[in-house]
Every structure is written in C-alpha cells, then in structure tokens.
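A short reminder: the numbers here are calculations on the coordinates, not readings from a lab. Bear in mind the structure is a predicted one, so any value in this text is a computation, not a measurement. Cβ atoms are built from the backbone, for glycine too; each structure is taken alone.
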Structure P
Amino acid sequence: MKNIAVIGAGTMGNGIAHVFAQNGYQVNLIDIAQTSLDKGIATITKNLDRLLSKERITEEVKANTLNNITTFTDTKKGVKNADLVVEAATENEALKLKIFKLIDEFAPEKAILATNTSSISITKIASVTNRPEKVIGMHFMNPVPIMKLVEIIRGYSTSDEVTKTIMELSSNLKKTPLEVNDYPGFVANRILMPMINEAVETLYNGVAKVYEIDNVMKLGMGHPMGPLQLADFIGLDVCLSILNVMYDGFKNPKYAPCPLLVNMVQAGKLGVKSGEGFYDYSESRKAEKVAKQFV
C-alpha cells in the first residue's frame, strides 16, 4: 500500500493524513471545501512545527510530510489511484452512506474502504457498496498524531485478509491496532460515553458542580481530563450522536442521553468548537472557566 486517500480535512481527517504522510505514504486529502483543505494543511503544518520544536522530528521530515500530501475538492479524482480510502467525515450516518456509495464507484476495485466512524455500524456502511468484504473500521483517537490506539472494527462481511492488512498497516504507522467486533459504540465509546453521560447526569441532578465532578475523576481516578471537559473536547453533538446510536442499537435505557446534554446541543453549546460547553472557551481553548451555573 502506497497511495492513501483521506476524505474530510477536519480535526480527524487532517490528523490521519498527517500520520500517513509522516510515515512515507502518498496522501490525497479530499474535502468539498477548499477553505477546509487550507485549514487542514495549516493545522498539519502547526502540528509538525510543534514536533520540530520538541526535537521529535527534523526539518527534512516536516518537508517530506507536507510534500507527501496533495489536496483535492473532487472525490473522483482524489480516490482514482487509491490503495486505501479512509473516510473521516462528520459523524452522520446518512452522509457516510452517501460517501461510501461514491467511493465504491470511483475507487479502484482492489482498494480497501475504511471509515473512522466512532459508533456507526460498519456492516451498514458496507451494505451500500459492492465490496463489503473490503470495508472496515479504522477508529483513530484524537489527537491522531499523538494517540497510539486504532480500533480496528470488522463488519459482518469483512475478510480476514483485509483485517490482517489493516492491522499491519496500523502498526506501520507506529500505532497499536486492537481488533473489535461491529456492535454499537464498539469498545472505546461503549465504555467512555456512558461515563460521560453519567457525569452529565451527576451535574443535572445537582450532586456536584462542573469543577468538582471533573476534579474528582482527575485527582481520584487518575484521568488526565475530567469527563465534562473531555465531552467539550470531543464535541457535545458528537457525544449525543454516539449515545443515540447506542440507545437505538441496544434499546437499553442506560444509554439514553441525559436531558441536559440534549438541551445544550439544541442550544448550540457544543464545547470547544462552538466556544462554550460546560466550560467557557471565549478567551482560551483551555477549560479554565466554567460556562454557567448549571444547577
């Protein structure tokens, strides 16, 4: 595998493109908006500069990484020579199904089609293609250049050969691939999202306030980031979407989103990306000031 196409130049997409390019792969970064591509390349450059300042890479590595990335706004052109296509668009099922229909049509017959979805069924995504045995989940963690885990999710029809290829590829990226099966939330979010939801419930029920909830988990449980701050970092809309996928998939009330989370998303308070969630990010992207008195 030499030619990688990454669809979506947002936070996850540009991180995935960065990691492949830094490890010597030729990457086509695809997005419908040129402004998103420009922003994505700027983010990759900034992250490379940070690694350079810490002497973790050289100027040559930075230059080679950027030279390995070509941007496209035309999906057909971007995937036509791909050995692997990694979709990293917004966590929206209808959008992902639409994208997979397109890339199945335009990508070479040999190409493996992967999705970075954090919760949506790989089997369902594969069902809209003519190559379900070549569809697999590659769930990278954010921030992609730093986090070592890649959840490798087999759909119902994913072949052993494709799974082995993607496991080896992930290791070549200096990541740790862990294979899981295709059930709502997979492993990471099946465990993480109920914890975040329970933290929101704890706030909603007036047991404690934002600062106290997060610091109990940081100081008492050794978490590097409290669950409410983590929800802000992920995006409250993404958290809500994942919880809804699990609730719909299992029909188990323990996955039902807390009403406070639902209200915040409806109010447009999505966390870091909107400037406000449980914390106020209007002055700093750090969780230094609680946004409001929730209870």
Structure Q
Amino acid sequence: MTERQTLSFLAKTLERAGLQPKTKYGQNFLVDLNLLDILIKGAEIQENDVILEVGTGVGSLSKLMAPLAGAVITVEIDRDLQALAAKELKSCKNVTMLSFDALRNKNHLREEMLTTVRETLARIPNSRFKLVANLPYNVATPIISNLLSIDTVPERMVVTIQKELAQRIVASPSCKDYSALSIWMQSLCDCEILRILPPSVFWPSPKVDSAIIRVTPNAAKRSRIVDLEYYHTHLRSLFFHRRKFLRSQLHTATQEDLSKAEVDEVLESLGLEANLRAEQLSVEQIIQMLEATRQKTIAKDAAASNPSDK
C-alpha cells in the first residue's frame, strides 16, 4: 500500500505505458497517502455504501475504498488511464469501471452513470450513495452542483477541489466569494473544508492550492425549497449581473414572469430595500425572496387563465 499513488509509482507506471498526465482532462494525481486517508475517513465508508468516484486515475483510491464499501462505481474519461486502472482493480469484484465523460453537458450528468448508480443502489440492502473523489478541477463545480439536482442525491460528498472553489462554497454574505454557488450549496447542504492542500501534494503540481471539502445534504434545509428547479434557475439568473442593485437583479431573473412593479411588491413584502445587492442577502432571505416571486407568478398565471375571477 505504501507504494501505490506515490509520485515515483505514478511516474514509473505512466512512463512504462508511454503516457503523460493530460492537461485537458485536469489530471493532477494526489501523491500523499495520508491525504487519501483523509478523503476516505471523511466519507465514513460502510459496507452498504455505493461510492461514486469521478476520475479513476490509475485506480489507487478505488482500490483503497473497495474493501470498505458495498460497491464502487468509478468513471474515467481517459481510456489510456482506464486501461492502467483495470490492471490495478482486476481483483476488486465490487468495482464497476465506466469510461466516458461524467457530464452530458455543464448542467446535466451523464445518464448512463446515473443509471449505473441507481441499479447498484437497488442491489444492496439499505444502501447509501456517496461521492468520494479527487475531482479534476475542470469538472468539479458541475459534478458537485448537479448531483444535488438529481432524484438520488448523495448522502455525502467528500472531494478534493480547487481551494478557491471550496472557499466559494462556504462563503458568507457580503464577501467577494459569496455567489450563486455558495447559496445553492448552503441552501441544501452542510459544507465544511477539512484540509487545505499545497500544490506539492499533487503530481503534476497545479499552480494553485486545493482543499478537501465535505458536503452533507441536509433534508431539513432542502424541504424549505418548494420548487427546486425554479429556485436553481432563478438563483443563477440573480447573479448574472452581481454589481446591479437588487431590484434590477431580481427583475432580470424574473423578467419573463413579473413586471418591475410586481418585483417591487415582492421586495416590499419582505422588507428588502431595492438598493441592496443579492450578495448582501443571507441564504434564508434568498430562499424567501425567490419563493415569493414563484408564488406571485403562480397567482398571476391563475388570474390570467380565469379572467372572470378578477
């Protein structure tokens, strides 16, 4: 075990196969075994867990997780690396290897991957779904964000990501990192940075720091949002022009449904000043505001379809 996923092991393994890390796939291998342990311990893997890993690499993390989990589903876009990983994982009977992009596009996950997850969960009694991965930087945001929109939400996500992204996820209102992503994640989950990682623990070394973050979806938080699709779509729109004042931001986000006067009514009903900015509002205030616009849209549509009731 001490040999696997060290810099010398990886370099020799790829060299023998005539390969080099590919920048276009964001391949930066974690070469500190203690940090792999932090990933695994943070996930608290149990025998009924179905683990999804995005970015198989040479299979080192999958091989560490396999004896602990009910099943591991690992996805790798690079067929050359998958061939190396297949040799590493050939003795792991509970590991399913998939070779494709985990994303269909930036807003949707690959359906074949989700189908495999659902089928595997169905086979294991009292199964639980978790994401544990050293995520490539270029797919980290859509992977984490989109997993919160599917019908089978992970119970936990423990991943390495760029430090800047981790700081955005846990950011507080009125700071530069506070964004639609911050609010989306904190609306649905408890988010915690477990460790900051310097470039030196990866090979090749990236130019930025990384972080291990644990994201735990919270059913009580999720229940506050009545229409998740409406909330997600309008939340993103709310931050398209973050330097505009709140009245203009909210009108931009809801312009297909509400007039400026109706937006003013929403803000007044919630006691929100029009010259605030969305980045100054708490997660709870954003949830209340977007639910108010949704309800006003529903009422407006109902009145339009029943003119005799006016």
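helix-only ellipticity at 222 nm (-39500 (n - 2.57) for each DSSP H run of 4 or more, over all residues; to 500) was computed and gave -14500; which structure, P, Q, did it come from? It must be structure P, since only it matches.
Between structures P, Q, the greatest calculated value of Kirkwood radius over Cα pairs in Å is seen in Q.
Determine which structure produced the value 12.8 for mean count of other Cβ atoms within 10 Å over residues 48-55, calculated from the coordinates; the candidates are P, Q. Considering all the candidates, the number was obtained from P. Highest-scoring entry among P, Q, by FRET efficiency 1/(1 + (r/R0)^6) of positions 56 and 208 (r between Cβ atoms, R0 = 25 Å, to 0.05), is Q. Structures P, Q were shown, and mean count of other Cβ atoms within 10 Å over residues 112-119 at 16.1 was computed from Q.
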